[in-house]
Structure P
Amino acid sequence: MNPINTMMILRLIGCILLLLLTVSGCTSMAEDTVRTIHVVVALCDNKNQGISPVPEKIGNGQDPQNNLYWGARYGVKTFFQKSAEWKFIKSFNQPQDHVLERVIFKHKASNTYLIADAYDGAKIKNATTDFLEYASGNNEKVITINDVKLNCGGNSNLIVYSGHNGLMDFDLAETFTSHSDKKREVMILACASKQYFHKFIKQTGAYPVIWTTNLMCPEAYTLKAAITAWIENKTYAQIANAAASAYHAYQKCGLAAAKKLIVTEK
């Protein structure tokens, strides 16, 4: 064979190998950039929680499809299903004894997945302890959806609690210990969550991106605004402002009041 042709063939093979390695590397990078948000939703429950009663249909903690915080207009499942920014991926019925439904969404403009669990309203203590265990980095879990591995539980990039603040009704004897040095961020959308959750979050080693200083209605518009800003890598102050702006837009409480209500640690 002509030496010149041999060199051309070897160069071509080298280019093909380099291309294959590049594609493989890009695939690995794409997989590495998958981010997950795990949301623990304590369903509104007139009978089992110390709340001001809401209409019976939306206050049944065992009926997620009509619940104020899940299937109602501003509930997590319905609000995200109707959002143009999120794609519904899959739902699971009762993935755990105290979780009545799980839904998974993908953010259309990023490689971010949201995993939301609807906890039986009578099991709000389970919801609270599960959230704090996840915040500690415990109960690490992986869900595979369409060949994509999604870290959840203590593996999540962001862990959220949304619903009634059960710590207003009961005490926790448990102590929560940080499981790893991995950075874990949390949001707590519940009444006066800063005051009630502070000592436990300090134990977990997680960082409170946002929490609240007074009474609030933890509907999904606040959650959506906060995690959108988080996905966009906004500062914690900007995330808090985005959440407060959304809360004011729906609750008409005054922007200044909303900014005092939803705060970050710094």
Structure Q
Amino acid sequence: MSRSEGLRSDETLDGLFQGALKIIQKREGYRFSVDAPLLASFVKLKRGERVVDLGTGSGVILLILRKRYPEAGELVGVEIQQELVELARRNVILNEMEGLIRIVHGDIRGIKKIFGAGSFDVVVSNPPYYPLQRKNLLSQRAMARHEVAGGIREVMAASSYLLREGGRGYFIYPSRRAATLILEMREARLEPKRMRWVHSFEGKPAKMVMVQGVKGSGEGLEVEPPLFLFRSPGEYTQEMETVLFRLKEGEEDDEEL
């Protein structure tokens, strides 16, 4: 598929890193937010590591990681919504990453039917974080954001199953539910090792938190300096400009865990 081929009337073609990546998205359905490039910027990979993205959506996190870490191993995305599976596969082709990224249609609640235990070195996930409410929860956007097909507990259970001992999980979650995230990570033997709070503006409360956990590790949490999205309304900070617009090869994770 060429870079312009196959775009439908209900879709948009959006870019990241000044066009280095092209992302097809639905105009009215699920569209990735700043959470995805933020989480991708928090991830550190080593040469040859096998990575799985739980709830991959349009595949944007895997596309960023493939660009940042060209020497990583296989990248796999798992997505429950068939329409998003097809969209993610089209994005892989659009960015000429066939054979480097694989998109699997599946439910994380049945992950044992798809992969063997300890199959991956790294898990990444931007889990659904809204509790179930009385609304149209069958819409594409609602299923991606609400705990329809499993919540944080199911994501952590699947992550723990998929990771080898010493493997790493990277997650982003609303700050107001940070206690739940940490609790569920520890229950699943994913010991929090790195944490970074995300704020809209300096001096304002955090909106999100990013956490790296290590399966089977001992206690010892490093809280990194906060990340601020904006220096003023509508003006990104220098760090966020790098996250969104400047594609650079990633830093390998050489920390002793």
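Name the one structure among P, Q that helix-only ellipticity at 222 nm (-39500 (n - 2.57) for each DSSP H run of 4 or more, over all residues; to 500) of -11500 was derived from. Structure P accounts for this read-out. Computing Rg and Dmax of the Cα atoms in Å across structures P, Q gives 17.3, 52 for structure Q. State the single structure among P, Q that was used to calculate distance in nm of label points 7 Å out along Cα→Cβ at positions 54 and 158, giving 0.7. Considering all the candidates, the number was obtained from Q.
Rule-based calculations on the coordinates, nothing more; no lab input. Remember, predicted model here, so these are calculated numbers, not experimental data. Cβ atoms are built from the backbone, for glycine too; each structure is taken alone.
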